[in-house]
Every structure is written in C-alpha cells, then in structure tokens.
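Student: What follows is a group of structures, each given as structure tokens.
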Structure I
C-alpha cells in the first residue's frame, strides 16, 4: 500500500513540484546554498575538532597520566571520573548549541530553498 503526500496546509490540494536534477544542481551552485553550507560548516567543523581533541586528551591522560587521573578530589571521586562525566556534559552541551544554531540560522534558510524548489507550477 502506498500513501500519497499530504496536501499543503493552505488547502489548495496541490502536491509539491518534483525538482529535476538540473534544478538541484543549479540550487547547489547558488550563493544562497553556499551561505547555508558555510553557516553549517563554520559551526560544525570547529566544534567537532574541539570535541575530538578534548576526547583524545581524556584518553591520553587516562593512559599516560594515571597518577594525575587517580588524584582524589573528595571521597572516592577522582579526576578521571570528573573528566569522564564532563565528556557526557560536553556532548549534551554541543547538541543543545547545535539545535539552537540550526533552528535560528540553518532551518529558515533551508526552508526557503526547499519552498522554492517545491513551488507548484
């Protein structure tokens, strides 16, 4: 059983146009798409590199600085545990920051491009 896409919310009953390969290629070459790609990359790449460096630092410290990582901070809580938990906190922080960035800068531009591509004839 196949399902038909839902009609647009304006009630016109028209389905979105299906863009051709040439239309996709022309949008890909447009300055608007380049700005969208730049906005994504300028956020994602630096944070990815920073997080990988932070993670590798944690792994290297665990392997080569055992005495430092075993330093007790309070009770049975040591530096390794705190830094390990900070890895999780960092992951959630980056996900939250990306969500905000995408909602404010990426999604509106992508929606505008998509709307033009799917404009009914």
Structure II
C-alpha cells in the first residue's frame, strides 16, 4: 500500500522560507540547512523545503503547490487570517464562504498557496 506522508516544496531560499513556516506550522524544523529544511508534524506528515536549484531533476519553477489546513470553526479561520497577515504572507483570497466551506488563501515567498478552511458541514 502506498502512503502519502511527505511533501517537498521547491523554494528559492530554505532558511528564509523556514522563517515563515516555523510560526505558520507552530514548530521548529527537525533538520535545518542552507539547502534543505524538514518539519515533522504531529500527524507524521513531513514537509521539506528544498532549494530548487539543488533538486534533481530540477523543477521548472519554485512555487505552485497548494497546502490546505482544516480549522475547527470560522472564527479559527479568521484568527489564522489575522495571524498570517502579520507574517507578511501575500493574501490572494480574502476570507469567504465557498461550496466546500469557509476559507481564505495566502501565498508563501515562492508562490505556494496556503488554504485554511472549515468544512461547510461543520456546524461551528
């Protein structure tokens, strides 16, 4: 059986990206070098920030992935929105109701999209 447990993001500067992802994920990386930074989340999911110029084969460009975060309520989504604005993330979608739930979208330094949302079927 195949298990999805690792996401690699091509980035221009792993250490600079780590300055953003450390408060965003609420944890310190388990590995931190100039070419690669690794986070292990409580669920076991690993997120790696890999220097795009060092990846083989090289990606066409940095950026282009969307990572979604499930929140407990609309208030939690709004709180993330306010917090992430202070981190300097580029907001590309203001908080809004969509068919799947309440959400907003921000971009990191490399254009990876970050989407917190509360599912539409969540009563809170």
Structure III
C-alpha cells in the first residue's frame, strides 16, 4: 500500500507531533511538529523537516547548526495522529546543545538534570 501523508490525522492547525528516536540507542531525542508537506519533504529527501510554529516556516533539522537528522524509518501510530522518526542524529538534538531535549527527570517531586550541554 502506497503511503499518503494526507491520510494522517492532523490537529486543527494542520500539525502532527513527530518524536525523533535515535536508531542506534532507541533514545528519545526530541519532539517537534510536522505538517503534511514537512512529512512529504522528509520522506523525499531523508533529511528531517519540521514545521516551526513560531516562525511559521519549514525547519530542516541541522540546517544552521550542522546537527542533522537523517531519516531511517517513519512509523505511524495506530490512530494515525502521531509519528516516530527513527533517525541517525549527528551532534546534539536539542537547541540547548544537549544530546536530547528530555534532559530533566522528575522523581518524588524533585527535578534533576540528567545531562549537561555538550562542549563546543
């Protein structure tokens, strides 16, 4: 069956959440938003393209930082309203220069930083 990005379930803004997962480790690196065109561009180029809600424009991960994401596999959940992007990550995924955007743990009501920003 041929994939059609229009068959995904987008929210009222035309967006779908996309979770980036490291191919090698399985680690969840980040979550961002895609519209149908970003999904299509990602599948066509294999360079992960998101939709920036604040800039209202496409954002190719690593375009300015060099911290690129190469698509290995795109997975659609059972309700077709969320994506997992299995990727090869070059450099940190987070704009804070950390490997993952999920660097804060909350246990017993206490926050704990799990990783420091990378040097450089």
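Where a number appears in this text, it was derived from the coordinates with a stated rule and is not lab data. None of these values were measured; they are calculated from a predicted model. Cβ atoms are built from the backbone, for glycine too; each structure is taken alone.
Student: The value -2500 for helix-only ellipticity at 222 nm (-39500 (n - 2.57) for each DSSP H run of 4 or more, over all residues; to 500) was derived from one model only; which of I, II, III is it?
Tutor: Working: I: -22000; II: -6500; III: -2500.
Clearly, the read-out refers to III.
Student: Matching task: 2.4 is the computed value of distance in nm of label points 7 Å out along Cα→Cβ at positions 16 and 88. Pick the structure from I, II, III. Before the final figure, lay out the partial values.
Tutor: Values: I: 3.8; II: 0.9; III: 2.4.
Going through each structure in turn, the value belongs to III.
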